[in-house]
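For reference, the structures are reproduced in the following blocks.
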Structure P
Amino acid sequence: MKTDKELLMLAAKALRFNIKSISVDIDDNFDGLFIGNKNTKQKVHWNPILKDGDAIRLAIDLGLRVDVSNHFNCTTVDYFANEEVSLCEYHSHDKHAATRRAIVRAAAAIGGQMK
């Protein structure tokens, strides 16, 4: 199982983002990435595991198919990485968090197959 930091690094790779630095909270816990253009000093905080907007943009940019099932308590994300792949993230208390994580896991799988 990959850490949140590893998942986000691979997801950023899938989008070919330029990672400027790593973000930590006041307790020195990983809190996301700062991304930006290679030729500028501008950077923005990015964490699709915690931010709905970042997650939906990630899914759209990678062409992921997302299905949230209340009946099966699972969010399924389908993607293509050399072959069609489908993964499921079960949600018990928070289907929004499970959906964001499923999107990031799929993006990380895509990034992990890139050179």
Structure Q
Amino acid sequence: MSQQSDPSESEAEKTVRDYQNVQEQLRAVTLQLDQLHAQKAELEKAKEEVSAASGRIYITVGGVIVETSKDKALSDIKEKSELTDVRIASMSKQLNELKAKEKQLSEKITRMYEQSRGVG
């Protein structure tokens, strides 16, 4: 009953819920970004290994191992690496936007709390 009669309380609840949602999104994006960085490191290691290889080169395609040329393998690695870079940049931008939103909501919650206590 008191929730419906006090609109500022429902606004505070909504703001806290939004803040919690943003924190969940931050965790998810951070995890994805960590995975992309690990993938990038893996691709760099694969590039080093293929570049140093002097014999036959094999890749996995759909669970099957097939022989390929060194140039084709390096080209595939380069393409995957560039795609990973684009995804890292995109996720980094999203992470920064979420951090800004989290800060904004945190400040709003603080202001609401101080106003409810008669501070400020």
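Just so it is clear, none of the values below were taken in a lab; they were calculated from the coordinates. Remember, predicted model here, so these are calculated numbers, not experimental data. Cβ atoms are built from the backbone, for glycine too; each structure is taken alone.
General remarks:
- Among P, Q, structure where Rg and Dmax of the Cα atoms in Å as derived comes to 14.2, 47: P
- Relative contact order in percent (Cα under 8 Å, 6 or more apart) derived as 28 - corresponding label from P, Q: P
- Which entry (P, Q) yields the derived value -29500 for helix-only ellipticity at 222 nm (-39500 (n - 2.57) for each DSSP H run of 4 or more, over all residues; to 500): Q
- Test item: distance in nm of label points 7 Å out along Cα→Cβ at positions 47 and 71 calculated as 3.6, pick one of P, Q: P
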